[in-house]
Structure I
Amino acid sequence: MSQKIEHTGIITNIVGTKIQVQIVQLSACSTCHANGACSASDKDEKVIDAETTDTTLKIGDHVLLSGENSMGLFAVLIAFVIPFLLILISLLILRSYTTNEALSGTIALGILVPYFIVLSLFNKKLQNKLKFTVQKN
């Protein structure tokens, strides 16, 4: 059973088959009747890149972005889980070789540099895997 991630948005830019869609992401409490008096309400605007073959779309059109739920889980895995595990494992290993906590912490954080360089090398492949589809609203 595959669930979908869906957001409505407005097209802000079109270059060939690539479009940029601005979505407004609201926190759960932003729909509360007291959100004007509360500082916890949160509203965030994001721009999502997508590709489409629909030539009838134009700037200002309302569209529906959709993607697979597994796409979001994969993005969380490569952006948060793997880096966290890399830091944790390298810290545990380095602590057994040195008593200098600052050195082991710096090296553990430095482990992320090659990880993100490798990710940037696979940028095109990741863009193909993490793709949103666009439908006119």
Structure II
Amino acid sequence: MKETLNLNAQAVLEAVHTAPSHPTALQIYETVKHTRPHIGLATVYRILHLLVGQQYIKELRYSDESCRYDAKTARHDHAVCMACGGLFDLPVAVDLPHEALEHAAQTVGMQLASHEVRLYGYCPSCQQQNH
């Protein structure tokens, strides 16, 4: 069950929902401090953790040291640009047979809970710059 959000949490949630892409915690902080100037970065991190726990948003592990946040909580797949680091929602479903996913999970002893496909390549902007 989702709790009622305080003003800081509402501002953080709004920043995730209005971001043009999948923002980092620092990008969210930079956005939120315009309307909530006394908010601290640690508070933003705590609120993000709370919002993920209550399933208002999703946390995407983007690399070993950072993550991004997604307002879209339904299962969907992503594409990652290997040049600029852009992270994009795929507008189409990547359908994989459930049996294949189960088998892949079992090879490492996991019980499958969910999955996400990530495609790696070069976004249109980076393709243009390299040609």
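Here is how the numbers come out for the structure above:
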item: Test item: relative contact order in percent (Cα under 8 Å, 6 or more apart) calculated as 30, pick one of I, II; result: I
item: Of the structures I, II, the one that 10, 26, 26, 22, 12, 3, 0 was derived from, the read-out being P(r) over Cα pairs in 10 Å bins from 0, in percent; result: I
item: Comparison of I, II by Rg/Rh (Cα atoms, Kirkwood Rh), for residues 44-107 alone - largest value held by; result: I
item: Test item: distance in nm of label points 7 Å out along Cα→Cβ at positions 4 and 20 calculated as 2.6, pick one of I, II; result: I
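Bear in mind that the values in this text are calculations on the coordinates, not laboratory data. Model, not experiment: these values are computed from the prediction. Cβ atoms are built from the backbone, for glycine too; each structure is taken alone.
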